[in-house]
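Dropping the structures in below, format is structure tokens.
Please treat every number below as a calculation from the coordinates, not as lab data. These numbers were taken from a predicted model, which means no experiment stands behind them. Cβ atoms are built from the backbone, for glycine too; each structure is taken alone.
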Structure P
Amino acid sequence: MKKSLLVVTMVLISMGLLAQEQKEVDTGAGYANDVYYSLENGTLTTVDRANWDIAFVTQQMSVSVLANNGSGVELYTYADGDIDDWATVDTAGMDWTPMYNSIDTWDMGAFNANTIPGDDFDYGWGRYNMTTHTITGDSIFIIRTLADSIMKVAIVQKSAMANTWEFKYAYLDGTGEQIVPINAATYIDNYFIHYSLDSTKFINREPAMDDWDLLFTKYYDYTIPYFVTGILINDNHVMAQEVRESGMDQSTHESYVDTSFTSNISEIGSDWKKFDGGSYVLIDTVVYYLKTDDGDTTTNDSYYKIYFTGFTGSSEGKYTFMQEKLTFVSAEKHEIQNLLQVYPNPAADRINVVFDFVGRSDIDIIDMIGRLVHTTHYDASGFTNLSLDVSSLNPGVFFIRVSADGESNVLRFIKE
């Protein structure tokens, strides 16, 4: 997530000054591996996709817990009791409808799928206490692991202040119970902390979060619905934009809209190809533009264009694509003074958002798990003190995000 609101002034010159390069990513036969990829440095890590069952986000203000859906891990809700019924779990007659990770954001894992819309304290697996800043588990889940074990699992708690987790799991008869504490600060350079339930150990599989841009993987796309192979972006510092135009020449296409980049993790996804007559056919009327941020306010974001030229399917699991780093001149990037302030904090009925910017700005209010609960568009003419009505929000912790020119700044506030 960007930490400062920036003004970007750019004059575009020929986007083809740097030669397009052919790249290849190899995920192995049967798509056996995940590949973490850097647009600047190529493949960083190739790792067995099927070496973890669940994963916990490391970021202090996120509560996401993933299941390894792409490798066959299945997660189910135990609806016949809450976490206090741990000792008496009985799956007879249970609804075996699996839950899946979001394909929009890393902040909504399968364990968060039962989040109650409009309930700002509910996060799917537990509830938030605004006094202690602890999310306390209230749910039991049933999980089918990579080793085909059927287990019960519960997220006991996450302390937002200490950035620690605790979870427990066991076989359905209660044997083999494990209670596992996690100090997320130990893993803070990574996006997620991965864990294997059957082997009872943490799995070190990610490069540093700031180093990788794209993840070549397999995941469940519930909009189809089907398991797909494709690419997910690192929404911590990468935004993407898909452009589809009938009759386009992918090699010379040079048109994107700088305000249309999105942090949707499956913007590239899998639909640049289709399965037809026993083999994959590439879509030759689509290109992807990528915008990466290195976190340095004195340098420009980097822009890339990619389009796919080959895909071998499960026989080899190889992706081939053309990649081009786009070039700009007369680019200046500077911090806005008085970047962003919010007051009063805590707030009861109204909150004031103070920023200094000329042009269209988007002001969003986001809850603790990344849900957008309010949005305002504002044409700013300089120093602005914008008053927002927050009386309808439930008490809890929220974030104000002000976005302009594809950049954003975020501050936290408390609704009383």
Structure Q
Amino acid sequence: MRKVIVVGAGAAGLLAAATAANGGAEVCLIERNARPARKVMITGKGRCNITNNTSVQEVIANTPTNGRFLYSALSAWTPQDTMALIEQAGVPLKTERGNRVFPVSDQAVDIVDALVGIAQSAGVRFLCGRVTALIIADGVCAGVRLEDGAELPADAVIVCTGGKSYPTTGSTGDGYALAVSAGHTVTPLRPSLVALESDDPLCAAAMGVSLKNCGLVCVDKATGKTIAKDFGEMLFTHFGVSGPMVLSASAHMTAMAKNRYELHIDLKPALTPEQVDARLQRDFKIYANSDLGNAFRHLLPQSLVRPFLRKTGVPSDTKCHTVTQEQRKRLGAALKSLPIKVVGFRPIEEAIVTSGGVDVKEINARTMASKLCEGLYFAGEVLDVDAYTGGFNLQIAFATGAAAGRAVAD
């Protein structure tokens, strides 16, 4: 019976361990936290967007970093396989907007309990500890060394330690050091699916304002090209902007530099520019003797009105009947395309996923085996593969974990 050690009990690690054990291997799953899958617990705002109910081709299309590397793994473990596994474990699922899949209970803990139960039922042994080194001899990985000095032998080791985002969940980048010790290249790390910083005074002034139905366009000013378009929710914060649309847009910002990227917010996406202008003319007649600030409370959230008018340069105490045509056009243009310059990402520790990681050129795409060190495998976020929001990143973790688990049991 082959002895297998899996390092990290996240989504990739749990499925890798269960798959290997079901394939006949003796599996020890080592997790540094007292509880497994802590990052899974916080995904989807605590609801756990476990996968995306779509095709393999669509998952790859939504994976901008090395998506084609995943073709074999995703073909062998599809989103529908993920859904079937969880539902067979007794957790009913539902598909929401954008094909996002959640547990019917809206409780991430149900997914975590199911994954842990699947591994336990397969006979996986759980061990709490931190792996600090791989035991490598003559180009072969023969086990791991723990923080307390203990050495555990193995015929194969699967590294599923995650990235560097949310370090409080245990994702502190340990896997990158293990990879480098085995001769692997780790590509530059950067945050992805992360909030964005801006020095635009409007953001801090409108802090806490949440926009539920707005449009967002992201422009790369270096090329003049639109790199992302979306519709949905966003939030102004003391440091800049956040929210689902902003996180998704961040994944497209692959060459971050101060003021290189600019967001354009459509505050009235249901109206054309002509309809916005007609609405302004109508409102200015109705509120002719009122201040502009009062009239705009019918157009925007109250806390956004003054910051918005300040940005357009039209004083909020301007009487509506005195607004010039040029000012009205300026206000209308800002309602349809409010520009916010981006100065940078929030820290990687706040990102949902880490972009960058173990270079996939050095990994067998079918088995997740290292091409440099026999007996060593990698799965999940530790690899240089990341996708947009929508359950795609967890699906990648499951698919690569399952691929590694099958390979070590052969």
Structure R
Amino acid sequence: MLALSLILTLAPAPIAHAADCTSGARILAGITFERLCANVVDVLIDAQIEPGDAAALRAQVVDDAAAVQAEFGLDFPSRPVIHVVATTARYAAALHVLFGYPDVTARWVADNSVAFFEPATGGIAVDWDAIRDRRPITAIRHELTHLITLSACAPRCDLVPAWLNEGQAHFAEAAAPGAAWRALRMRYEAASLVTTGTFMPLTVLVTQQSWNAITSWQGYYKYQEAARVTELLRDDVGGERPIATLYQRLRGGENVARAYRALSGKDFAEFVSALPARLQEGADGPGIETVGGTPEGPGTSFVLYGFAPESEVTLSIDGRFYTSHQVVTVSPEGSWFGWLGDAAPSGVYRLTTATGAWCASVVVAKRGGRRAILDPDAVIGDPARDPCAPRPRFRPN
């Protein structure tokens, strides 16, 4: 919620929250929007977006709104209005008119976000070009989580730390159906922070201002850390709706520490001190983990984690009809993400990572992609061979 720290100099355009959705066109910032009714949400779609994409987006928003309301045990107080624009340039123009941001601010926000919720108006704007290629589309679920959080915490939203606010919104993305690859990244990239000594103490993630000030690589990893911390908090609170239960106490005037103790029976200071060990549990690295599904759809995703910051790692992918060998440079936080998509045929693959004296490999069954070549002479890889296994030494007689 970067918008919390912005100073507005123009009067924002009013966001209409109709009791019922009515179809029709609206022109805003020179953009023609078509209104789609997504159950309890109004989605205004840029007319330049293809009808097939618009239909898929509407279906996703229906699911997102239902999931977010169930998570918090609340209904939206009024119909959310989401403006989805076709390009980043049009996104910046919409931010300027919708939220009253100065041109320079609108352009900066457009360059540094893919979707945006403005608390002052309750509106959401989305850059379709920036989110269309990653499936499932989860950016709107993230922003709807921010929107309903304002109802969940009122009148004591001052008690919600940024790491919980942003962490829950990011966790909602990883928990979406079909987003297992996001959950994989969240789990192991957060662990990599601990292994590489780049873990950020919660004390620097409390205020929205300090949260917004963390940029570059850490600006990405703060979301992974906050989401994973939120997941652990949810686990400790327990119950069918841990977030709904937690926020009920927050709006009653208890801070997170008091609410956590009342709900879990544990001391919050101990929760905080145990975070590095819990984040790293079962994932101390270096290592490689995989999961079914990719940002493009069917396939297999994988994440390298726990390597020395910005080190070079040899990555080999070997299947019967497809092979790839490359040297990748991991992030300053020691991880790297990739996937086997449509370019690789279905089948069994061995993924191997090696650096220096360290080597590890994992065998996965990949589904989806082009059909495998059936010509036995075309076999180019051997997934059964483990390049990390020790080889017997032969001595001459």
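Just a few scattered comments:
- helix-only ellipticity at 222 nm (-39500 (n - 2.57) for each DSSP H run of 4 or more, over all residues; to 500) from the coordinates reads 0; which among P, Q, R: P
- In terms of FRET efficiency 1/(1 + (r/R0)^6) of positions 74 and 234 (r between Cβ atoms, R0 = 30 Å, to 0.05), the structure with the greatest value among P, Q, R is R.
- Label whose coordinates, when relative contact order in percent (Cα under 8 Å, 6 or more apart) is calculated, return 20 (choices P, Q, R): P
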